[in-house]
Structure I
Amino acid sequence: MTPEIINILSAEQVAPYCLHLRFDDGTEQVVDFKPFLSRAVHPDLRAWLQPEKFARFRLEYGELVWGDYELCFPMIDLYHNDIAHRACTERAA
C-alpha cells in the first residue's frame, strides 16, 4: 500500500547515476537514472548524463530536483523505483 503523501528524507549518490533514496515511511530505494537518461531523445534531458551535472541534485520540500526543476520525477515513480520511459501510443489526428 502506497501512502497518500510521500516525501524523500534523504538522497545519497552511491554510483555515478544511482541515488539511494529514503522516504518518510521508511521505504528505501536505490534508483538508477542512467537507463532513463540514456534513452532520452531531448538534448536537455541528455545533458544530465554529464556526471558533474547529475551530481548537483538536491531535495526541495521533500522532492528530488535538479536545476530549476529542469529534471524531476513523479514521487510515486521514485517510490516504486519505476522511472522507465513509457511508449506513447497516441497519434496525432
Structure II
Amino acid sequence: MLNTTIFIVSGAVCIALVLNLWRLLRGPDLSDRILALDTMYINSIALILLYGMHMGTNLYFEAALLIAMLGFVSTVALCKYLLRGDIIE
C-alpha cells in the first residue's frame, strides 16, 4: 500500500516539476522565473525524499537537506541581485 502511494505521489510531483519548468521558461517576469526555480527546488526535495522512503535508506534525507540549504541561499542571492543589482555590498 505504501509503495503504491509513493508512486502516485511521485507522479504528481513530476507533473508539478514539468509545470514549474513551463513557468520557468515562459514566465512573463523575472520574479516569476525566480519563484518557479525556488518551487522546483522544493519539488525536487520532495521527489528525493519519496525515493528515500521507497528505498528505505537515510542517505537521501541528507541529500535533500543539502539541496534545501543550497536552494535557499541561491534564492536569496538571486532576489538580492534582482532588487539591488549587486550581491556583495
Structure III
Amino acid sequence: MQTVDSYLQHLQAKGFLLQEDAIGFIYFGKHYTNASDEVAIAAIELTLKAQMGFEGSFYVSLLETLVSNNVETKKAAFKFVKENELLSL
C-alpha cells in the first residue's frame, strides 16, 4: 500500500510541486481526522482534480466528510464523491 510520503514523492517526480503550507495541510488533515494513508491520498487526488491545484481547507473538509462516512479505500472515496455528487470530475 502506498503512503502519503510516497504519493507526494510521486507527484513531485511528475513535476507537480506542492508548497510547504500545502504539505502541512495534508499531514494536519490526515492526523486531525485519523485518516488512513489510502483515504488521505484519495482526498489529495480528488482535491487536485476538483480545484485544479491544492486548496488546503477544501482537502481537510473533503477528508472529514470521507472519514465521517466510513470511507476506507480510494475506490470507495471516488464512488462516494460521485454518488453524492460532491464534485464534478
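Match the computed value -22000 of helix-only ellipticity at 222 nm (-39500 (n - 2.57) for each DSSP H run of 4 or more, over all residues; to 500) to one of the structures I, II, III, and report its label.
Details: I: -3500; II: -31000; III: -22000.
Attributed to the structure labelled III.
Please compute Cα Rg over 2.2 N^0.38 Å for structures I, II, III and give me the label with the greatest value. Don't jump to the answer; show the numbers that get you there.
Values: I: 1.13; II: 1.27; III: 0.98.
With respect to Cα Rg over 2.2 N^0.38 Å, the highest-scoring structure among I, II, III is II.
Any read-out appearing in this document is the output of simple, stated calculations on the displayed coordinates, not a laboratory observation. Since this is a predicted model, take the numbers as computed values, not measurements.
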